[in-house]
Structure 1
């Protein structure tokens with residue numbers, strides 16, 4: 001299957017969206033803090049969060065780590081063109097790419113390239129090793145173009161407002 005995330009139609013109300021907004025801004029909030037912010041009893045809030053997890057809406061919480069502080073000083077974006085676009089071949093390569101520890105994200109896209117891969121590496125030599133070992137030696141890869149990331153910003157807020165969700 002080409003799509004990692006399928007479209008889900010889940011019935012969410014304003015309180016669910018409020019909980020999600022809070023968690024997207026700060027996943028370390030306690031249940032008690034979330035409950036107070038959305039006007040629920042802590043037990044009701046806990047059940048809501050549990051339901052969001054069970055329904056596949058809330059998929060996890062992750063720590064945001066300063067990669068430079070732990071020795072990964074260089075970020076790069078790889079634009080990968082594949083030779084075979086058969087579903088199973090693409091899926092297998094996508095999965096194996098996502099499993100590379102230096103890969104921060106991999107996207108199957110339309111256009112001139114088939115994949116966009118964000119990596120974090122120690123230095124240019126490490127980047128060269130990753131490209132050589134995982135991409136250039138793989139039979140399905142036709143071409144890899146690399147761009148070094150000078151700076152990036154990450155958005156953690158929801159891409160829509162409450163009024164959009166209930167239009």
Structure 2
């Protein structure tokens with residue numbers, strides 16, 4: 001019995017220890033985004049300004065954090081991201097938001113376009129046919145899985161939201 005315990009212990013040492021050591025050598029730094037950087041983006045985007053504040057390697061997948069601002073009257077494009085899921089946290093404002101359904105006039109985004117650099121390959125459209133319509137307001141959070149069409153159908157004045165992008169395929173460039 002004691003010999004069996006020693007064998008089990010040594011087996012565990014040689015099988016498990018390399019994985020633990022490997023995990024310990026791949027420690028990635030934590031990344032902070034100060035509130036001032038978020039508050040600075042609660043306005044219309046400047047030309048050539050990317051919405052992602054940071055995109056980091058989170059250990060085999062990328063995580064992006066950005067702030068987006070949309071105003072009433074601006075054209076709102078429907079989108080579908082093939083590989084990137086998004087989580088929106090509404091910081092201020094409200095809007096009518098549609099998810100699911102089918103993109104109208106869908107076009108594949110061109111490689112290297114700002115949209116692809118921001119949130120990975122996907123398609124854009126002029127609207128969504130069908131889908132689920134909901135009202136988003138300050139404080140709300142919505143999770144949009146990869147492959148789910150989504151669209152701000154109507155903006156009530158303006159809306160600003162934190163966009164957290166989960167990129168398991170690591171298609172969005174680190175920044």
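Work out which structure the value -6000 belongs to, where helix-only ellipticity at 222 nm (-39500 (n - 2.57) for each DSSP H run of 4 or more, over all residues; to 500) was derived from one of 1, 2.
On the way: 1: -9500; 2: -6000.
That value comes from structure 2.
When you work out mean count of other Cβ atoms within 10 Å over residues 50-57 for each of the structures 1, 2, which one comes out largest? Walk me through the intermediate numbers first.
Working: 1: 13.0; 2: 16.9.
For this comparison of mean count of other Cβ atoms within 10 Å over residues 50-57, the top structure is 2.
Have a look at 1, 2 and say which one yields 77 for volume of the Cα convex hull per residue in Å³, for residues 74-137 alone, as calculated. List each step's numbers first, then the result.
On the way: 1: 77; 2: 101.
It was calculated from structure 1.
One of 1, 2 was used to calculate FRET efficiency 1/(1 + (r/R0)^6) of positions 42 and 66 (r between Cβ atoms, R0 = 25 Å, to 0.05), giving 0.20; which?
Matching structure: 1.
Out of 1, 2, which structure matches 170 when volume of the Cα convex hull per residue in Å³ is calculated?
For volume of the Cα convex hull per residue in Å³, the value 170 is produced by structure 2.
One of 1, 2 was used to compute relative contact order in percent (Cα under 8 Å, 6 or more apart), and the result was 26. Which label is that?
On the way: 1: 26; 2: 31.
Checking each candidate, the match is 1.
A value of 3.9 was computed for distance in nm of label points 7 Å out along Cα→Cβ at positions 34 and 114; which of 1, 2 is the source structure?
Working: 1: 3.9; 2: 2.6.
Of the structures listed, the value fits 1.
Bear in mind that the values in this text are calculations on the coordinates, not laboratory data. If you're wondering where the values come from, they're calculated on a predicted model, not measured in any experiment. Cβ atoms are built from the backbone, for glycine too; each structure is taken alone.
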